[in-house]
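Below: a set of structures, written as structure tokens.
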Structure P
Amino acid sequence: EERVLDVTRAAIEAFRRHGNRRSRAHARLKVVVDQMGAKQFGDVLMEIMQEKGVEGLDTIEYAKDPAPSIGRMSINGEAVIPQQADGKSIVRILISRSELKTADSRTISRLADELGGGIIMFTNRQNIELHDVPSKNADQLIDELHKAGFRTEGHEHLPDIVACVGTTMCKMAVSDSPDAYHRLYDALAGDEKYWKSIGTLRINITGCPNNCAQAWIADIGLRGTRTRNPEGGSIEGYSIFVGGKLSEAGKIAEYLCDVPNEEIVPAVRKVLDTYLAHRETDAELFVDFCERIGIEQFQKLVK
């Protein structure tokens, strides 16, 4: 723990020395690690720390396996999560497309002060958590949030979709990912029986290969595309990827198919219905189903 800051500084210095910052596509630390390999990159970090006179390097051990082993999340849809502090809880709010109006923001802030600990946290799935809520207030807080029009159910499930800003604000994007979000959400998230039967699921929508919405580590990832229209101009669409995950050693989602923009709802529904029809048991998660049958078989099933 004492060496975390030193190792972080060394990693930044390693990127400064060895990274290709002339190329936007390759100006990433992950590219340096991939080119060197984990062992050589670790050696470079040790050399840099020796140069800087960092003490206690003998306490640093190389990982026996460079691939991490990350457990699956222990939470699965709960709106209220007990904190380690006695008598305190976290209350989670599902934010539609991560967009809040001023009045909604003020309502959340007021409720956080009145019934919680006054602490608001933003998550990497574009939702909100209210921390340090006295557990005795949690049910009342949930009721007040529902009265104000907020949703607290659906975390880690189909309604918990993530999307980047797409062509609405980003010059790099080639598709309107917020529009795709709203069409999927409106068509699928209201059917509670359907999405509860699916179980844990992450859908991420990104408007271009820069992948700000992390589509390649989602159960279902949609990446914006544009294809040339023979009649002129271009056609907006999406490439669909399946089976991505961060748990265990992690896995990049695999390419399933391309669909034009107007067909993303029936395409995603078909992917989900295929999973429901062919999973071994109700307990088999979508990501495990993808790994079991393989991408080639999945492609055959959705044709």
Structure Q
Amino acid sequence: MKKKFLTIGMLSISATAISQVGINTPNPQATFHIDGAKDNEITGIPTAKQQSNDFVVTSEGNTGIGTTKPDPSADLTLASTNRGFLPNKVNLNSINDAVTILNPATGLLIYNTGAGELKKTGYYYNSSTPSAPVWSYFEPQTTTSGNDVKKIIFTKTSSCNASIIDGSVDIDHFKFYFRSRNGDNEEGCKPYMALTTSPGNDKIFYLGINQQYATGGFEYDNRALTYTNTNFATAQFLDRNIQDALANSELNIIHIVDTEANKYYRVTFYISGGGNTYAYMIIAEGF
């Protein structure tokens, strides 16, 4: 009996004295540390390769897999560079399914298998409440489906000049903005485009331009623009053969085709307002 009490007492002292617990390692790097492959050194910080099979929990509750230093802003840090994160696979029956997962948290992420009544497979998250879920779908982008949208809306009291005015929209390797037509005496704002990165080889884009006038009427133009390693950052006027700038409440829609990348872009330029204050809008969509 005396021996048993002594053993229990020693265990209690050990648990109190040791602030970190290591499994398969005598050199724990966090409050709780498992070395899956038993390959860590007995002193010092494990290498990135040695950490790749480790699991840790810090004193703040941050968990790391593949790292002994999880990001303090994240509950879970996954550090592997050749593996991914695989969420639960669920058989949803509708976009309002509240039965398959009871009281799903707002923001809950799952992968729908399509084996239930909701046949569209892919990633969904609950964009509503636990009591009335709405399973929103993450639309993938492929060469035949999906789109990307960027926009900017700003106000200005003065007219355009030869410089970029207050804002631009970047999408993929394009930059779109308003400015006056450089090198002539025309006033007013017109749509311009430049590239944000060098195309490598000469790059040709095919454009179709719709200009809808505020007072009625419509005009169309089509052309091709070429960008090179030397001029890619230089602004090029999009509708060279349409001479009028955008008036108040006028709309330009530019269609751009990149045949090499199998991509289509639609860019809308619009001005609206009155007096000395005008709102400028650019919406760029990539398909």
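FYI, it's all coordinate maths here, none of it is from the lab. Bear in mind that the values here come from a model prediction, so they are computed numbers and not experimental data. Cβ atoms are built from the backbone, for glycine too; each structure is taken alone.
Mean count of other Cβ atoms within 10 Å over residues 222-229 was computed and gave 18.0; which structure, P, Q, did it come from?
Working: P: 18.0; Q: 13.5.
Among P, Q, the structure yielding 18.0 for mean count of other Cβ atoms within 10 Å over residues 222-229 is P.
So mean projected area of the Cα convex hull in nm², computed for just one structure, reads 27.0; which one of P, Q is that? Mind showing how you got there, number by number?
Values: P: 20.4; Q: 27.0.
Answer by label: Q.
For the read-out helix-only ellipticity at 222 nm (-39500 (n - 2.57) for each DSSP H run of 4 or more, over all residues; to 500), a value of -2000 was computed from one structure; give its label from P, Q.
Details: P: -11000; Q: -2000.
So the calculation was done on Q.
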Thinking only about mean count of other Cβ atoms within 10 Å over residues 78-85, which of P, Q has the largest value?
-> P
